[in-house]
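I've put the structures underneath this note.
Derivation of every value follows stated rules applied to the coordinates shown; laboratory data play no part. This structure is a prediction, so every number in the text was calculated from the model and none was measured. Cβ atoms are built from the backbone, for glycine too; each structure is taken alone.
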Structure P
Amino acid sequence: MDWKKELTDHFENIEFFPAVSESGIRAVEKKLKIKFNRELRSLFKATDGFLANLDANICWSICETEMNTDLCSENQYIIENNAAPENFDFSTVCFFGDDGADIFWGYQVVEGKMTDVLISWNRMKNSIREYKMPLKNFFRMVAES
């Protein structure tokens, strides 16, 4: 899939970051102790995150950068500084982006492997919602909201 074309077709004012090598992806997987799923791996090989719609961090970088929030730091911050909704554990999600306000999204993680279930956490309502759709469809939904 041509992620840059797909995303440019749906988001305004999009800014991409340089692609990540396979070794860079593996280093982050090792740090987080998880295995990325095929879709997110493919996205990061095309771009190390992107900004859109008035500089919202729609997809965080996996490498540290001055221009974009990084995935490892954000996940650590969420786990350490937020109360999860009842009967939910933030450590079962690898968050990878947000809407620039109070909604964060990531993939469910089971036994160290990222599943294809997308999780959306509304921080203000402290509620969780699950989505079972391809990542490109999820981003289309985000772009329309």
Structure Q
Amino acid sequence: MEGHVNVTILSRSRYEGGEDKLAFAGKGLLRREGEGWHLRYTAASPDGSHLATDLRLENGVATLRNITGNYTMMLDEKKITQARIPTAMGTLTMDVHTRSLTWQLEETPGRIIMDYTLTVLGQTVSDLHLTVYLTYE
């Protein structure tokens, strides 16, 4: 199914010393592209934080472009990839270890699940679980 969608993102990030759980809701556009999918959305959390994301899913790989944070990250269960995150002190390069990546977008509600770990110099920075739910307008 393609078209305008309502998006709900649930995020859990575990890191040394704690855990953050975040929820975002917004709108997006889902399109079928070749063998995969393209989802572009904007969403906000109850505290007013905003995010804009461009996500491509194809052949078991997700390419996530965080427009708000100005970085791109690839999730691939078959290999470790890298993300370069801009910070106030320069660019931070992190290894992305994808444990699980699944999606089901043919029926309502659509769902994308991403489990991955971010590491810097072998040290875990964050262990993340993201679920994106889509309902069609």
Note to self: Suppose distance in nm of label points 7 Å out along Cα→Cβ at positions 4 and 20 works out to 3.1; of P, Q, which structure was it derived from?
What the structure shows: Q
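Given that helix-only ellipticity at 222 nm (-39500 (n - 2.57) for each DSSP H run of 4 or more, over all residues; to 500), derived from a single structure, equals 0, which label among P, Q identifies that structure?
The correct label is Q.
I have 116 for volume of the Cα convex hull per residue in Å³, for residues 44-107 alone, calculated from one of the structures P, Q. Which structure is it? Could the numbers behind the result be given before it?
Numbers: P: 91; Q: 116.
Source structure for this number: Q.
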Next item on the list: Rank structures P, Q by distance in nm of label points 7 Å out along Cα→Cβ at positions 12 and 52 and report only the one at the top, that is, the highest.
Entry: Q
